[in-house]
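What follows is a set of structures to go through.
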Structure P
Amino acid sequence: MKTDELISLMATSHQPVDTGRLRRATWLAAALALALTMAVVIGTIGVRPDLAGALTTMPVLAKIAFGAGVAITALVLFQQSLRPGLQPRRLLPLAAIPIILIAAFALVTLAQVPAEQWSSLTFGRYWRNCLVNVPLYALLPLLVLLLLARRGAPVDGRLTAASAGLASGGLAAIAYALHCPDDTIPFLATWYTLAVALVAGVSTLALPRFLRW
């Protein structure tokens, strides 16, 4: 077939590209991953006994809001990184907004109490559990997002991997909040942030090789 004939055939059979397909798939995959992660948390370590009442308190709501904020901003980056021609790196500052807000909230909280209480408010009772469990439960959403990324066309593998890691950490933070009994803002700002950063760091280092196309 001649080149002109091929071009003519492609033009006559052209269908509009569904540019929203990956965007819809990203949010659907994230919702599914969150539901599965919450089910795993409930089935393994269980929810806190006072969850019904705790869900109306500021610290628990802040945990959920923090996780959701990190996940949503990272998912925007993630889905844009799967489509060549876009410039998702310009949105990178958005990923820092939830972290900056919770850090500022923590500083205000600490400023209102005596210095001798800072350690207990920051470390709580189960900081090690948080630092281990959030990355552990993030593995499931990370796997879901990795499988989705392989269906796209990520040009910047490190950006895709980093945003997938941030999103997975945020989703895992929401799920772990169902169990976490440490209810202070400094605890949240310190250990949830470090746990999410750990997921993002490992993802950035380990996943780009699986995203090549």
Structure Q
Amino acid sequence: MYVPRFNVMPEPEVGAFLQAHPVAQLVTVGADGVPDVTLLPILLDSVEGRDRVVAHLARANDHWRRIVDGADALFVVAGPDAYVSPSWYASKAEHGRVVPTWNYSAVHLRGPVTIHDDVDWVRTAVTRLTERHEGKRATPWAVSDAPEKYVAGQLKAVVGIEMTIARIEAKAKLSQNRSDDDRSGVIAGLRDESDRSGASGPTAVASAVERALNL
């Protein structure tokens, strides 16, 4: 990932970003050199001092069969993104030397990947993923709520994915290279865009630009 120095996501923010965005695009390249991509819910944890990503793929999805065991994989975790109009910059009125851009935040997780075609491993992974998303609900659903025969059948329909995290790249492109006045214009422009379109993305990006401005 290309990360200019002013777009480096501060290390303390990376963990919070990953917790807030528990889904990622898994990217791998098969032995034939053809890339495969699948969107997956993910779980981050550590085992014996190794940080890892845990996920699962549908058995019917050929992606898992094309993964070369032990080869490097990439999980792309994306945050909200939004178009930035140059008309929002205060500097447009000063000299006009402005162009459009796109603001976004993303974290790339890389490392060797392992396939787990093991029903017990998959059961543990699915249970933990479920607990991750159901835990804060007033009446959380649990894997054990479903009939065991049904659960056993569902588990046979998926395979586990485990990637040891060898490298993390984190980028927050939030107009950090602009002046305070320009960034204030971006914040106002994004919020107005959200009000007019009803889309939540511009508001989320505006809040992120505002946090970056106040760091």
**Request:** Using the calculated result 1.11 for Rg/Rh (Cα atoms, Kirkwood Rh), pick out the matching structure from P, Q.
**Result:** P
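Work out the source of -22000 here, i.e. which of P, Q gives that when helix-only ellipticity at 222 nm (-39500 (n - 2.57) for each DSSP H run of 4 or more, over all residues; to 500) is computed.
Details: P: -22000; Q: -10000.
Considering all the candidates, the number was obtained from P.
To test your reading of the models, identify which of P, Q gives 0.15 for FRET efficiency 1/(1 + (r/R0)^6) of positions 157 and 181 (r between Cβ atoms, R0 = 41 Å, to 0.05) when calculated. Don't skip to the answer; put the middle values down first.
On the way: P: 0.60; Q: 0.15.
Label of the source structure: Q.
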**Prompt:** Which of the displayed structures (P, Q) returns the greatest value of relative contact order in percent (Cα under 8 Å, 6 or more apart) on calculation?
**Reply:** P
**Request:** Work out which structure the value 16.0 belongs to, where mean count of other Cβ atoms within 10 Å over residues 101-108 was derived from one of P, Q.
**Result:** P
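FYI, it's all coordinate maths here, none of it is from the lab. Keep in mind the model is a prediction, meaning the values are calculated, not measured. Cβ atoms are built from the backbone, for glycine too; each structure is taken alone.
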